[in-house]
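The next part holds the structures, each set out as structure tokens.
Bear in mind these aren't lab numbers, they're just calculated from the coordinates by the rules spelled out. Nothing here was measured: the structure is a model prediction, and the numbers come from that model. Cβ atoms are built from the backbone, for glycine too; each structure is taken alone.
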Structure I
Amino acid sequence: MGETTGLLDRGDGVRLAWARQDGSGPTVVFLPGFASDMTGSKVTTLAQDCAARGRSLLRFDYSGHGASEGAFTDGTIGVWRADALAVIDRLSEGRLILVGSSMGGWIALLIALARPERVAGLVGVAAAPDFSEELVWPSMAPAERALLERQGWLDAPSRYGAPLRMTRALIEDGRRHLLLGAPIPLACPVRLLHGQRDEDVPWELSLRLADRLAGDDVQVTLIKDGDHRLSRPADLALLCRTVALLGGEDGA
């Protein structure tokens, strides 16, 4: 089973990089995290597993990420949600299993709310809904908040490499897409995987998310020695099994 790739014009001249492999069952759609892309170990391992099972999979980069066009600092939760919808609506058909990593978990929830009739299941890997308000904003000192408000951006240290530029637009737009303050009207099956040694997104956030989801078919799996990335072989195997089971397979 081959994979096709391309660039999708989202409508304003900015082209989004995507890769798709055709197969049976619900299409697995991978939604990357903040400043991540579609070449990470989680999505490439999942793509290989789906190919071996004859399952369809769609992956892509948000604008300003990976091989997609656009500036990272022009992105917000609303912009990246729209990117995801553009790719999903134009490059997939039928039912979907959304797999969101970190910020991608927030995007996945927003996609499920926008297209509930299409979503057969959702998997969050260290899902970080509301992260701009729950994690980024509280981490800033008053002087940093004032600088962000004044100049419109702030460089924040990252344990994974160069500092990440946080923008005032990201914070302000994030507040228009917050989910954890009220019940989330989703009834699809949801599986949340979270490492208890996650230093970026507290594992308790997955418990709060599970409590907010309206549906009853919600399961949280905590990996006691797991970090934020959950990219060790055992973590990746768990992700593949979880997605396979949601797709109606035995997960073996």
Structure II
Amino acid sequence: MLNLLIAFSLGAVVYSAVGFTLGPWAAVVPTVLVWLIAAFLLARRTGAQVEVEMAGLTGLLQGGQIAEAKALLEEIRAKYAYWQILLNSSIDAQLGILEYLQMQWDAALPLLEKGRSNNWTAVTCIACIYYRRGLKEKAWKEFESAQTTAPKEALVYMIHATLRVRSGMRKEALDSLAAGLIALPESDVLKRLQKTVANKKKINTKKFPENWYQFFPEELMTQHMMRGRRDGKTPWQGQGTPARPSAKAIYRQ
């Protein structure tokens, strides 16, 4: 927000100076140009500062230090949220995703709602929470919203279609995949899933891209538990926290 105020102030100075000498109409174009350039450069500067501080998040997440990761995000919020518009909601979304990856659905939902604007990951997480709660009509609407927000993200269509099939809604699943293939006509994963659904075969999510587990950490947990039993180990032995998120999952917008 402060970046915009500074840009407006610079624009006002230019408008006053040019308007005084050449008239108000002559001042419009240089004023707009100065405002746009200043806003861009200031936002870029703040973005670079945030990126430097965010670099420390990767190591924390890789080490399963979730509390420390949350504290770092809050520290970044305190330093920069007043400077850059939308940064506050972006951090809410990231904190919500952290809670989500730890399977803390109740804690995740309000944070995800605050940070959902133009964030397909947050909206998809919201949809999955509603699905888990049995609020399927709300879930479907959220999936449609996610598809509108990120029409080029194949995973949104895959999750939507898979959950439709699990709910006995094969036709609706095919409709979602058809929409995905309009946006992504070369997507092999969508084509394979469409064929699987059309042929009424069982969907094997283990063959999905790894980022499927960012939205279904409980499935990853189950796999680790089963592997631990086969290996004669305690579940999660040597695995860190059950739903340890990757930095990539946190940064996805």
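Computing distance in nm of label points 7 Å out along Cα→Cβ at positions 190 and 206 for each of I, II, which one ends up highest?
II
Thinking of I, II, which structure, once distance in nm of label points 7 Å out along Cα→Cβ at positions 6 and 70 is computed, gives back 3.2?
The read-out comes from structure II.
If helix-only ellipticity at 222 nm (-39500 (n - 2.57) for each DSSP H run of 4 or more, over all residues; to 500) computes to -9500, which of I, II did it come from?
Structure I accounts for this read-out.
Identify the structure, out of I, II, from whose coordinates semi-axes √(5λ) of the Cα gyration tensor in Å was calculated to give 27, 21, 17.
I
When percent of Cα pairs over 23 Å apart, for residues 38-133 alone is compared over structures I, II, which one is greatest?
Checked I, II; max of percent of Cα pairs over 23 Å apart, for residues 38-133 alone sits with II.
Tell me which structure, out of I, II, gives 20.8 once mean count of other Cβ atoms within 10 Å over residues 62-69 is calculated.
Only one of I, II returns 20.8 for mean count of other Cβ atoms within 10 Å over residues 62-69, namely I.
Looking just at distance in nm of label points 7 Å out along Cα→Cβ at positions 54 and 166, which of the labels I, II belongs to the structure with the highest value?
Largest calculated value belongs to I.
For distance in nm of label points 7 Å out along Cα→Cβ at positions 118 and 198, which of I, II scores largest?
II
I, II: which one has Rg/Rh (Cα atoms, Kirkwood Rh), for residues 126-213 alone, as calculated, at 1.01?
I
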